[in-house]
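Next up, some structures in structure tokens.
Nothing in this text is a laboratory measurement; each read-out follows from the coordinates by a stated rule. Not measured: the values here are computed from a predicted model. Cβ atoms are built from the backbone, for glycine too; each structure is taken alone.
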Structure 1
Amino acid sequence: MNDNVISEKEGKLLVNTARSIVTEFLKNGTRVKLDKKFQDNFSFKSGVFVTLNTSAGLRGCIGYPLPDKKLFNALEDAAISAATEDPRFPSIKFEELDSITFEVTVLTPPKKIEVRDPQEYLSKIKVGHDGLIVKYGYNSGLLLPQVPIEYGWNEKEFLEHTCEKAGLHKDYWKKVETEIEKFQGIVFKEKDPNGEVIQEKLSE
């Protein structure tokens, strides 16, 4: 994230813009021309995820964990990809948009968690605050900070599920060769489809 914490007003703008980007792309197959002020406001590099949900659960989630792109560019690419390229789901149809809520998570850069004993991970991650990335060989998996809250996981379960997301056995976090990174996120989401945008409070 940049030096400034993203305000609720800015978060609302990010979510509304993500919806506009997807709506335009699904309706006309074209990309929205983002106005210069929006680009200027979000020209700092940042990781970002766009999550699409229905009342039945997740409908698409794609993003960029690393701050490799300017936020306005990353938001545009992540929004379109979440709607059309998540391999777990069929591409969203324009007619579905009125039943989908949009969520945008802006990320801090990931940092490797240094431990001498893997059991130390349990005290070095905080559910409701941290997101996790597990890396082992060519395998990699990421779960956002809000996921363990939604499922009621503790730190150990969070580690296990992130390992499984990476295509690994759930106990691979105990292996010395496994690298685990953590990051934080600030989450803004619609309460209802096309509805009020709120900042989700992760920590209790």
Structure 2
Amino acid sequence: MRKVLLVLVIAILFFVPKASYAQDTEVLFGFETGLQGWDIPDWAYEKPDHVQRSIESSDKYASEGSKSLQIDTEFSGGRWTGAIIEIMQYCDWSDYSTLACDIYLPQGAPKGLKAKIILTVGDSWKWVEQSRSFNLEPGKWVTITADLTPGSIDWKRVEVDDAFRADVRKIDIRVESNNKPAYTGPIYVDNIRVIK
């Protein structure tokens, strides 16, 4: 009987916090059923400094579930280049404080690639980049986070307020190489989510 009680106590201690975390997080895109509407913007194919070649669903790596989105890239080095993906979808994140996603750079890739989130917001379709980039680490999932709360300084040249959070029109994720490094290969994106 004591063993049964001990098992129940351990189960409560370890599983209840995870359940409450799940209630506070909404996974927007887990890519378990494909690309879910994500694509490479048409204009990016026309820009020589944008080096994404294709995207596809992959079961090679995943930060949650069993699949992720794979971006095939060709970073040449020697100049600024970026690989961008996006989805056009209206989002109201009034109830959330943080936007996050996970990015994986395979083991053996060079250090020096960075990533950021870009949003398009409001009736004017304002392009708003994160004010900082996150370093990607080969062989590790890196979580990119952005503060959505009013007054946030995580976004360039915009005042974050309730109207900003309530009227998101597009989400973009961009991986960048600023002169270094050169890298040809896949990059994986998963678990795009908002957190209360």
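Looking across 1, 2, the calculation of distance in nm of label points 7 Å out along Cα→Cβ at positions 121 and 137 that yields 2.9 traces back to 2. Out of 1, 2, which structure matches -5000 when helix-only ellipticity at 222 nm (-39500 (n - 2.57) for each DSSP H run of 4 or more, over all residues; to 500) is calculated? Source structure: 2. Taking Rg/Rh (Cα atoms, Kirkwood Rh) as the criterion, the highest value among 1, 2 goes to 2. Source structure of the calculated read-out (relative contact order in percent (Cα under 8 Å, 6 or more apart), 31) within 1, 2: 2.
When Cα extents along the principal axes in Å, for residues 113-152 alone is computed across structures 1, 2, the figure 28, 25, 13 traces back to 1. For FRET efficiency 1/(1 + (r/R0)^6) of positions 41 and 57 (r between Cβ atoms, R0 = 25 Å, to 0.05), the calculated result is 0.20, so let me know which of 1, 2 that is. The structure behind it is 1. Assuming 28, 46, 23, 3 is P(r) over Cα pairs in 10 Å bins from 0, in percent, for residues 33-72 alone as calculated from a single structure, say which of 1, 2 it is. Among 1, 2, the structure yielding 28, 46, 23, 3 for P(r) over Cα pairs in 10 Å bins from 0, in percent, for residues 33-72 alone is 2.
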